[in-house]
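Once you scroll down, you'll see the structures, which are given as C-alpha cells.
Every number in this text was worked out from the coordinates using simple rules, so none of it is lab data. Quantities reported herein were computed from a predicted structural model and do not represent experimental measurements. Cβ atoms are built from the backbone, for glycine too; each structure is taken alone.
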Structure I
C-alpha cells in the first residue's frame, strides 16, 4: 500500500466536511463522508467532531489533528451532491487523493448556481402550487396573485440579504413586502382570499430543508446540531 500524506488527507476531509456543512447537509452525512474518505485512503481510525460552526478531525494515536471553522451556512444541495459524487469517484479509484483535494478546492471557490430569472420563475410556481396544496382549492383567480406576491417577497428578501447579510432582517422584509402586495391586490379586486394567497406566497422563504435536517440530526444523535439548526433561520 502506498504511503498517504496524512496531513493532506485530513485537510481534504475537513474541506469536504466544510463544503457540506456550508451547503446545509445533515451532520451525520458529513461524518460518514469524511470517514469514508479516510477509509478509502487506507487510513483507519479517524476521530471526528462536527458542529455547525466548526470541525475537528484527528487520527487515533497520532499527532495529526486539524480544525476548520464554518463562517457561513446556507441551503445549497448542489454542493452536497457534488462532494458525495467526488467521494464516490475517490472510492472507485477514479481520483487520487491529490485530485480529490484539487476538485474540492475548485468546488469551494465556485459552484454553478441557477440564474436569477429561473429562481424567480421557481418562486412563482412554488407559491402558486403550494397555495393549492395547503388550501385544497383550485382558486384560479388567486393563483396568479399568489405567484406575483411570492416573487416580490423572494426578490426583496434576496436583495436585502445581499445588503445586510442578516437573514432575519431579509426574511422580515420579504414577508412584509409579500403581505403588502397581497393586501393591495385584494383591495383593488385582484384577489379574493388574502389568507390563501399569503399561505402560498410565503412558501419560498420557509426553511423546509433546514427543518427536516434538524429533525434528522436529532434522530441520528446529533442533539446539539439538531437544536441549533432548528433555531437558525435560513
Structure II
C-alpha cells in the first residue's frame, strides 16, 4: 500500500481487538513518530496497553471499545500554530499506521484527558489523541461536500496535480465531519484557509498533509 492508497483506505475505527502493537510494526511506527518530533518540535507520544484513557462515559457514548493504545499529540503552548502542526504531523503518522496494517481514529473530546498517560511538561499541552490498534472493522466512508464548495478553481481550469490534491483533501478526517476549509491555487502551490468551527486549525493541518502527500505540491496555510 502506498500513501495514496492509504488515504483512500483509511477510515475512522472505534472498536479494537486486544492484539498488541509489537515487533516491526511498532518499530516502524515509533520511527515515524520520532522523525515527526524532530522535524516539528512537537512531543508526540505512543502510549500502549492503557485501557484507562478511553474508560470514560464520553468514550462509551462515542461508541469506543477495546481502545488500549493511543497517540498523544503534545506540544509547547508557545507555538502559535500548535494545533495545525499537530494535525499535519498526526495525519502523517495516521497514514503510516494505515500502511502498517493498523487502524486509527482522531479523538479531540471523547477521551479521559486526566487519565492520559502522556508525559506533558508544564509548558506543554495535549492537543488531542489518536486511538490506534487493530480494528474489529475497517470503518466506513464519510460523506463529503461537493468539491466546488471547498476550492476556488473551476474543474476545467484545475491542473491534474491540484485535482489529485483536492481529492485527497476531501477524504481527510475533520471534526464532526465539518470540512470547514477552502483551498485555492497560487502558481505551483496551493493555499488553504481554515473556516470557523471546533478544532478548525487541527483540521487544517490534517487536510494540508493529505493534499501535499497525494500530489507532491505545497499547500500553504494563509
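Where does the value 4.8 come from, among I, II, when distance in nm of label points 7 Å out along Cα→Cβ at positions 36 and 180 is the thing being computed? Don't skip to the answer; put the middle values down first.
Details: I: 4.8; II: 2.3.
Structure of origin is I.
Of structures I, II, which gives 14.4 when mean count of other Cβ atoms within 10 Å over residues 188-195 is computed from the coordinates?
Answer by label: I.
Comparing relative contact order in percent (Cα under 8 Å, 6 or more apart) across I, II, which is largest? Please list the in-between numbers first.
Values: I: 18; II: 25.
When relative contact order in percent (Cα under 8 Å, 6 or more apart) is computed for each of I, II, structure II gives the biggest number.
Moving to a separate point now. Matching task: 10.1 is the computed value of Kirkwood radius over Cα pairs in Å, for residues 4-43 alone. Pick the structure from I, II.
Only one of I, II returns 10.1 for Kirkwood radius over Cα pairs in Å, for residues 4-43 alone, namely I.
Upon calculation of P(r) over Cα pairs in 5 Å bins from 0, in percent, for residues 100-155 alone from the atomic coordinates, which of the structures I, II produces 4, 19, 20, 14, 10, 9, 8, 7, 6, 3, 1?
It traces back to I.
Out of I, II, choose the structure whose coordinates give helix-only ellipticity at 222 nm (-39500 (n - 2.57) for each DSSP H run of 4 or more, over all residues; to 500) equal to -21000 when calculated.
I
Now for a separate question. Rank structures I, II by mean projected area of the Cα convex hull in nm² and report only the one at the top, that is, the highest. Before the final figure, lay out each step's value.
Numbers: I: 14.6; II: 11.7.
Going through I, II one by one, mean projected area of the Cα convex hull in nm² peaks for structure I.
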